[in-house]
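No value in this document is a laboratory result; all are computed from the given coordinates. Keep in mind that this is a model prediction, so the values were computed, not measured. Cβ atoms are built from the backbone, for glycine too; each structure is taken alone.
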Structure I
């Protein structure tokens, strides 16, 4: 079967799929950059937010940081396996990465359950509005990445479309980088 022209041509010297992922991430930088920029401006103008931020559990945030960084490592291993043509190994590493995403979401769910059950809801004050919005948009990206990764892992296991392992890995690293910015802003800066 012949591949579509869009996956074969490259006017820039960069494969079309990789260029598309980078364009997607550029738009995501605008979303997260605007959100984080607004958060910083409001945080500087509202020193009382420090009391709300003191409620966030730094150890839970640090644990989730470790989980995401570990999942990024397995994404790198998946990419290495795909480059060697080992689709089964690449798929196995992608499934480990998905496991990291699921663990991240489970930890985040317990954390949110605790916070909400103690009255720290999205309407409690400005800090909690930003906290749930930023962490919620990030969690949506984790979910989307895990779902897409699942489809790519199934194809990789069959030895198909192995170049997509790199593409989903680039996206996954972006999700991790966003968390690296969120963690200190929401958990450490008290």
Structure II
């Protein structure tokens, strides 16, 4: 746990190239924790027979969840496929649904897959050196379509909370798959 006085300025280190911090700990998500989130669960189970790859990890400071503060950190999403579906983050709504979030791509490439509770979807490329604004009311998931880690800086209202459960049980309406060596956005057959 970080020991900060949250009412004063403070510094946090992270590398602009790889997103890593020398002082903070990451939360890690392995395939075994996410296997049911991929469309091809059989492909996930086949991979898990021999290995349990790290899909992504993220740094997020232990901010007090209070109004007026900002949470921030970095996400490192590794390259890979489960079946034809690219590695992705779990994705989430914010508990306070009216919360927006900003992502800045430090390296790599991919997509931000978003949808609101009504099922409206948006898929926007993640490109190094560009910031992406995720509008309020949209669940969002990052997808790595490249051959190197996709590294992003993020920030949002510290009291926004995270709702992972809705996405875990229903998935997204769209998914990003590799077809003939290229990324393609397709409807999720589970919908």
Read-out helix-only ellipticity at 222 nm (-39500 (n - 2.57) for each DSSP H run of 4 or more, over all residues; to 500), computed value -2000, structure in I, II: II
Computed 31 for relative contact order in percent (Cα under 8 Å, 6 or more apart) - originating structure among I, II: I
When FRET efficiency 1/(1 + (r/R0)^6) of positions 22 and 182 (r between Cβ atoms, R0 = 30 Å, to 0.05) is computed for each of I, II, the largest belongs to: I
When distance in nm of label points 7 Å out along Cα→Cβ at positions 94 and 110 is computed for each of I, II, the largest belongs to: I
Among I, II, structure where Rg and Dmax of the Cα atoms in Å as derived comes to 16.4, 52: II
Source structure (of I, II) for distance in nm of label points 7 Å out along Cα→Cβ at positions 102 and 134, computed value 2.9: I
Answer label among I, II for the case where mean count of other Cβ atoms within 10 Å over residues 126-133, calculated from the coordinates, equals 13.6: II
